[in-house]
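Presented below are the structures under discussion, each in the form of structure tokens.
No lab work stands behind these numbers, since they all come straight from the coordinates. What you see is a predicted model, and the numbers here were worked out from it, not measured in a lab. Cβ atoms are built from the backbone, for glycine too; each structure is taken alone.
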Structure P
Amino acid sequence: MHRSINAVWTAFRSMQSPVRAADVDEVVAIVDRHFGGWYNTVYVKSSEPMLAEARAAAIAEVRQLVHRLSEAR
């Protein structure tokens, strides 16, 4: 899960314009929404496909956020 969350933050770091605290809060909300079910749980290999889906969805959402913020600034 940590690698997946790191990939989400890496996608966010691609943003060229200045980052505000509110932008970071949005990414935190995205991470929580997609990965919150795995917080404080023991890793189970069978959850790997669901984790991959969560990773892809979270990265797509962050890329949309970066695009929207870049357009607005």
Structure Q
Amino acid sequence: MRLEIVSPDGILFEGETERVSFPGTAGSFDILPHHAPLIAALREGTIRYENDGKRGEQAIKSGFVEVKEDDISVCIE
């Protein structure tokens, strides 16, 4: 999957990932390959992602995520 995390300061992360965890306003959730299309609001917390055993994370205050055809676009504050 392709993940892009964007803030008002610019692109914070862009790359391939196998799994992403989000702090959703209705509870935390994971995105795996071939996930159904989705738009969700995010609350304060940490986005966690991994690819080939390597992990990364990004702290956020709020934002939203859109998942469409293995493309994950995140806009955060």
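Suppose you compute log10 I(q)/I(0) by the Debye sum over Cα atoms at q = 0.13, 0.23, 0.27 Å⁻¹ for every structure in P, Q: which one lands on -0.38, -0.98, -1.26? Structure P accounts for this read-out. When relative contact order in percent (Cα under 8 Å, 6 or more apart) is calculated for each of P, Q, the greatest value falls to P. Determine which structure produced the value 11.1 for mean count of other Cβ atoms within 10 Å over residues 6-13, calculated from the coordinates; the candidates are P, Q. Structure of origin is Q. Hey, helix-only ellipticity at 222 nm (-39500 (n - 2.57) for each DSSP H run of 4 or more, over all residues; to 500) derived from one of P, Q reads -23500; which structure? Attributed to the structure labelled P.
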